[in-house]
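Nothing in this text is a laboratory measurement; each read-out follows from the coordinates by a stated rule. Everything numeric in this text was worked out from a predicted model, so none of it was measured.
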Structure P
Amino acid sequence: MFTFFESPLNVLHLSSKMLVAGLVMLLAGIYGAYLYQGHIPIALLVAMHAMTIVGPTLIKIGYVMRLLSQYRLARFPVMAVA
């Protein structure tokens, strides 16, 4: 499992997926928690509010992973091929 994180390209692809997932969660959470006018169960409403917290967290973690992988790719370009 830890060998997956040794490759900067793997981390770069994972960070892109985390950024997209975080953005989708944030937008769905905002819509469901604040903009939707219909009646929804309380459990779903709580989940939507939680998504407005978890979504930006994934965005931040994905962004830091992206920065680290780009730094490693610029510093050690040979590792990208391996």
Structure Q
Amino acid sequence: MIVSIDKAVYLDGYKIKFDFSDGVSQIIDFESFLKSAKNPMTKKYLDRDLFQGFSIEYGDIVWNDYELCFPIWDLHEGEI
């Protein structure tokens, strides 16, 4: 089965709620990932305005034309 993100809603802080095509929902907190990032291109998403600027493209969540993205299955499992 191919799973995609149907909907992603910003909650607060660095949390996003995901609804997947198979009916699974997950809330992911990206804060620890972003704070521990070494790459400045990733770390810049600690700016909440930038963080909230994600979009769903082809069933995947992306920031700034794939500058930041995550494997769908990891998100589906609630992990990053």
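One of P, Q was used to compute percent of Cα pairs over 18 Å apart, for residues 18-65 alone, and the answer was 30. Which one was it? Walk me through the numbers before you get to the answer.
Numbers: P: 30; Q: 38.
The read-out comes from structure P.
From P, Q, which structure was relative contact order in percent (Cα under 8 Å, 6 or more apart) = 28 calculated on?
Numbers: P: 45; Q: 28.
Computing relative contact order in percent (Cα under 8 Å, 6 or more apart) on every structure in P, Q gives 28 only for Q.
Here helix-only ellipticity at 222 nm (-39500 (n - 2.57) for each DSSP H run of 4 or more, over all residues; to 500) has been calculated and equals -26000, so which of P, Q was it run on? Show your work: numbers first, answer last.
On the way: P: -26000; Q: -4500.
It traces back to P.
For Rg/Rh (Cα atoms, Kirkwood Rh), find whichever of P, Q sits highest and give me its label. Each step should come with its number before you reach the end.
On the way: P: 1.20; Q: 0.94.
Going through P, Q one by one, Rg/Rh (Cα atoms, Kirkwood Rh) is largest in P.
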